[in-house]
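As structure tokens, here come the structures.
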Structure 1
Amino acid sequence: MSKKLFIETLGCAMNSRDSEHMIAQLREKEGYSTTQDFREADLILINTCSVRERPVHKLFSELGGFNKHKKEGAKIGVCGCTASHLGDEIIKRAPYVNFVLGARNVSKISEVLHRDKAVEIDINYDESEFAFDDFRSLSL
């Protein structure tokens, strides 16, 4: 039985592409398949955009709902621009969040998945040399 991944992408085209990269990495490296129902997910990711209207309010509202109704043992990760800006403040405000991954750090998804309370938000990290798997080429 494979592990299930639910990902909610809030934001721009860059966020959508980053979500695709993370899905591909988690499928290839960690054995996850995607689900449309967060209640059955072993991993819940919110990929945020700081340009959206009231992104912080929306983020914490979504996190609260996911935490309240997630299956036992499921992990929650926050990724994207808002994660980059807020960093460990997210975990301080929502201690049930397992990790925070900034927009320029999506290639580290497998790494932070296995480190509880990990915060990777280095805006100077250059992942231009990282060879992402292609989400579209993987069988769904």
Structure 2
Amino acid sequence: MIRKLQKSDINRVADIWLDTNIKSHSFIPAQYWKDNLETVKEMFLQAEIYVYEERNKIQGFIGLDNDYIAGIFVWSEAQSNGIGKQLLDFVKGMKRQLNLSVYKKNIRALSFYKRENFDIQCEDTDENTGEKEYLMIWKK
């Protein structure tokens, strides 16, 4: 089931965010993600977030800022089961266009977004990490 984030979900969502970022971005020191965790938890309360819940446990979530996907995060033990696609399809049903940034070195995520009909618009550098990233866009 996909539903809107509730305040009581914050700790679980934060755990998924941290776990996924550390495992998906081995090219960025884990401490970077740990140092930003408390700030991100505060931002979750103001963001548009939808969670995927199964058997009363959140398995993943997607964060939006208008048409910008701030991220899709799926608990590592639940990955490759279609949860990310379900979350993405859910927001595609609400929007005419979506855009996002993905690290160039995050091959798995890059492949996922290409498979989901996102096109690379340009390459940029994330000023926080110094890593190259692609700006990608999807249109209905």
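Since every read-out is calculated from the coordinates, none of them should be taken as a lab result. Keep in mind that this is a model prediction, so the values were computed, not measured. Cβ atoms are built from the backbone, for glycine too; each structure is taken alone.
Some notes on this structure:
- Structure (1, 2) behind the derived value 39, 37, 28 of Cα extents along the principal axes in Å: 2
- Identity of the structure behind 2.1 (criterion: distance in nm of label points 7 Å out along Cα→Cβ at positions 41 and 65, calculated), options 1, 2: 2
- Origin of the derived value 24 (relative contact order in percent (Cα under 8 Å, 6 or more apart); candidates 1, 2): 1
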